[in-house]
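Since every read-out is calculated from the coordinates, none of them should be taken as a lab result. Not measured: the values here are computed from a predicted model. Cβ atoms are built from the backbone, for glycine too; each structure is taken alone.
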Structure I
Amino acid sequence: MPSKAGRLAASAVVLGGGQGRRMGGNKLFLSVEGTFLLERVLGRLSPLFEELVLAVGPDDEKPLRRLFGSLFDRLSLVVVVDAVPGRGPLEGLASAFRAVTKDWIFAVGCDMPWVQEAVVRAQWGFREPESQVLCARLGGYLEPLHAFYRRDCLAAVEAALERGQRQVKAFYDDVKVTVVAEERFLALPGYGRSFGGLNTPEELARWLLER
């Protein structure tokens with residue numbers, strides 16, 4: 001069901017093109033106690049955004065559609081495939097930019113099951129007229145996932161890819177980045193978890209114990 005506060009005028013993009021080497025397998029297909037991690041992520045995002053996009057590698061599209069076809073249809077989810085495989089999450093971001101219909105996207109990883117509505121809405125509220133990237137700084141580090149990107153970043157993203165760069169932050173020097181200080185989130189209990197991901201079996205085990 002849509003959030004009582006209404007959906008944000010942005011597209012949610014789940015980046016899922018990685019191999020999950022630290023986890024021991026592709027996290028797009030990771031099942032936890034009978035529920036796929038991807039389902040949990042999409043369940044957090046679908047009430048918040050008007051459009052959902054999943055960016056994946058070319059080998060993942062068919063098995064994903066076999067597993068989640070009915071879910072994707074119910075959510076009207078758009079699946080986009082990396083145009084050039086092996087170029088990391090930045091390639092997924094570029095593919096998503098080309099597919100979305102909204103001027104802004106909210107990018108997360110497929111391994112981020114704690115996204116919190118209150119934190120996302122608070123972050124969205126800090127964008128400025130000139131902002132092209134809206135990201136948080138937590139513990140002294142920029143958070144390129146759980147971040148908002150304006151669609152006119154695409155040219156800078158493509159230029160970074162042409163330079164052989166793969167990290168999401170690779171194009172930040174070429175656009176207007178608005179950084180939200182951690183202090184802005186302090187009034188929101190447990191805000192830090194909203195930015196967290198599951199990268200290793202040990203992190204997965206802790207998550208299961210803490211739920």
Structure II
Amino acid sequence: MNNFILLYGEALDYPQQVSVDKKGKAYYKFNAAVERESGIIDILPIVVEEDTEAYEALADIDEKGEIVGAQLLITGEVRTRNIKDKLDVSVRALTLKEDDDYKGVTNQVVITGHLCKEVPIRTTPRGILIADLVLAVNREDGSHVSDYIPSIMWNGTATRAKDKLRVGDCIEAVGRLQSREYIKDLGDGEKEPRTCYELSVNKYDLLKTNEVAT
């Protein structure tokens with residue numbers, strides 16, 4: 001499996017239908033609050049497809065009690081799509097269950113993807129080095145579609161990535177999916193608050209280099 005995410009957190013709202021595919025299947029979205037070890041809360045969008053294991057589990061929770069406030073253990077994939085020139089990032093839930101006693105990792109992502117662009121390095125006002133990457137992850141459902149997952153690396157991991165990684169290289173990255181608020185400058189003095197979602201990479205392994213013959 002080249003795209004895996006595990007989350008444990010609290011459902012913040014009731015699932016709302018957001019789309020219907022060409023086959024007539026509906027998709028429902030809700031937000032979950034996932035706490036880091038540091039205590040910071042990431043608010044992450046969860047999408048559930050109709051007539052799947054995750055959908056049936058969610059319906060069962062709704063029948064027996066209340067979805068909002070439920071502590072959920074979710075496994076699935078990180079998915080992306082472009083909507084009106086904006087990258088939409090979400091978690092496609094494949095399994096889901098209510099669990100009040102879970103004590104394990106609350107946010108872990110393991111993906112295998114190809115580097116889409118050269119690795120730039122930037123420095124935050126606090127002097128932290130950050131590398132921004134985009135990883136193309138091929139879906140394994142036979143659709144021939146790829147998810148383009150925005151990712152970041154920090155400090156030493158960032159500088160090593162800039163030195164070693166090239167466009168087309170295939171890596172396995174391990175980290176967490178996080179949310180981040182920022183202000184988008186729209187020009188003419190107009191600004192808009194937005195939320196982005198990105199994979200914060202803790203470590204990676206280079207699986208295959210993109211060697212170009214000379």
### Task
Name the one structure among I, II that semi-axes √(5λ) of the Cα gyration tensor in Å, for residues 138-193 alone of 27, 11, 9 was derived from.
I
### Task
Determine which structure produced the value 15.6 for mean count of other Cβ atoms within 10 Å over residues 50-57, calculated from the coordinates; the candidates are I, II.
II
### Query
If we compute relative contact order in percent (Cα under 8 Å, 6 or more apart) for structures I, II, which one ends up with the highest value?
I
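Between structures I, II, where is volume of the Cα convex hull per residue in Å³ highest?
Result for volume of the Cα convex hull per residue in Å³ over I, II: largest is II.
Given a computed value of -3000 for helix-only ellipticity at 222 nm (-39500 (n - 2.57) for each DSSP H run of 4 or more, over all residues; to 500), which structure among I, II does it belong to? Intermediate values should be presented prior to the final figure.
On the way: I: -9000; II: -3000.
It was calculated from structure II.
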### Query
Given that mean count of other Cβ atoms within 10 Å over residues 90-97, derived from a single structure, equals 24.1, which label among I, II identifies that structure?
I
